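Right after this note come the structures.
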Structure 1
Amino acid sequence: MQSQEKDNLIIARLFPGENVFEQLEEICLKHSIKTGIFISGIGQLASFELGFFKERGNYMNQKFENPFEMLNLNGLASLNDKSRYDFHLHATLSGSEKNTLGGHFIDGIVSITLEIVILKTEIVISRRIEEETGLAGLFL
């Protein structure tokens with residue numbers, strides 16, 4: 001992974017075989033991100049996992065083992081009280097047949113490259129489990 005920051009804008013590149021979330025954690029630490037807004041994410045993943053929330057206790061995860069082009073990655077990263085990062089990311093991906101998939105981005109391994117743009121902000125957000133849904137809701 002390589003990354004550079006100027007005027008609160010971070011551009012990063014991930015390389016083949018790298019785990020996306022491990023590298024995003026490193027980027028956030030390196031650039032002292034409190035809250036990061038994912039503006040763009042494009043490249044190709046060798047494998048990935050997406051999720052879909054149906055209802056409390058019913059979160060459908062699915063793994064994909066074929067290469068897919070990442071068409072879009074957006075969402076937020078926030079520093080939690082354990083000095084780790086919480087990520088809430090969604091992705092749109094396309095396969096070789098131009099079939100499109102999307103959902104909550106849970107995991108991924110880079111195939112060729114992954115180029116990411118993050119806007120760094122001082123707005124502090126936190127996440128806590130909400131009783132009704134069981135999900136980690138955003139609180140300002």
Structure 2
Amino acid sequence: MVYAVIDTNVFASALLTKTEDAATVQVFNAIADGRITPLYHKDILMEYQEVLSRPKFHFSSSVIKAVLDSIVECGIEVFPKPTGEIFIDVDDLVFYEVAMEKRDDNSYLVTGNKKHYPLRDFVVTPAEMMKILEQEH
């Protein structure tokens with residue numbers, strides 16, 4: 001089992017794609033089948049809700065609720081300490097700090113926008129996360 005904070009863009013991409021074997025979909029499926037334990041904080045859940053509810057995505061409220069429910073049901077709530085890192089987009093900070101809080105458990109931050117985060121080996125793309133899971137087995 002791998003602990004990971006999943007950036008909002010990964011869920012949005014997974015829900016938007018028509019490709020069932022897309023890495024973003026594989027990450028979502030890995031949560032559902034217990035290979036990834038999502039780490040979350042209330043601020044992360046609020047961001048998921050806010051972003052996925054944007055009219056441009058056309059996601060139904062039931063789909064958004066299913067995503068949020070699966071994160072809470074399968075995941076672990078984390079209360080991070082400040083890292084002192086400075087982020088251009090302050091909304092990204094909580095994702096990073098939650099991942100940092102569980103680094104002793106080898107946690108990851110999975111994002112489609114690595115440039116939004118410091119260059120760290122635990123900040124990975126969905127495709128990189130799937131390679132890590134393959135190596136675990």
Structure 3
Amino acid sequence: MDTALWYAALMKPAWAPPAWLFGPVWTVLYAIITITFGFVFWKVLKKEVPRAVALPFALNLIFNFAFTPVQFGLQDNLLAALDILAVLCTLIWALIVIYPRYKWVAFANIPYLAWVSFATILQLTITYLNW
């Protein structure tokens with residue numbers, strides 16, 4: 001089934017944002033992610049922070065980039081729900097790990113954390129409604 005038609009046909013809560021909003025939001029968030037995650041990876045490459053600090057950031061990127069193929073390619077709400085939970089958990093882990101070293105990185109990612117928290121609740125709700 002066509003991706004747009006499939007998503008449009010899903011039952012969604014009344015508070016679900018319109019589909020057109022996701023693109024602009026993710027554009028801003030990917031700019032934040034590029035700057036802050038890039039900074040963390042740069043500091044790891046320069047050996048100014050331990051490699052272990054980069055682990056939750058790397059995992060977050062993997063889970064984040066996997067979401068669209070899982071949700072829209074596989075059209076699997078349950079796997080997408082598990083994936084977005086992994087995005088949220090690895091982001092929280094990353095912010096906890098980086099906060100003592102570079103507080104600005106944690107604070108800069110608050111919009112990302114807010115959106116992923118919202119997206120997690122939305123995805124869990126969509127998964128439940130379409131079970």
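Every number here is computed from the coordinates shown, using simple stated rules; none is lab data. No experiment lies behind these values; they were computed from the predicted model shown. Cβ atoms are built from the backbone, for glycine too; each structure is taken alone.
Here FRET efficiency 1/(1 + (r/R0)^6) of positions 48 and 80 (r between Cβ atoms, R0 = 25 Å, to 0.05) is compared for structures 1, 2, 3. The highest value is that of 2. Given a value of 13.9, 39 for Rg and Dmax of the Cα atoms in Å, point me to the structure among 1, 2, 3 it was derived from. Answer by label: 2. Quick check: -2500 is what I get for helix-only ellipticity at 222 nm (-39500 (n - 2.57) for each DSSP H run of 4 or more, over all residues; to 500), calculated from one of 1, 2, 3. Which structure matches? Label of the originating structure: 1. So FRET efficiency 1/(1 + (r/R0)^6) of positions 32 and 96 (r between Cβ atoms, R0 = 25 Å, to 0.05), computed for just one structure, reads 0.05; which one of 1, 2, 3 is that? Going label by label, the one that fits is 1.
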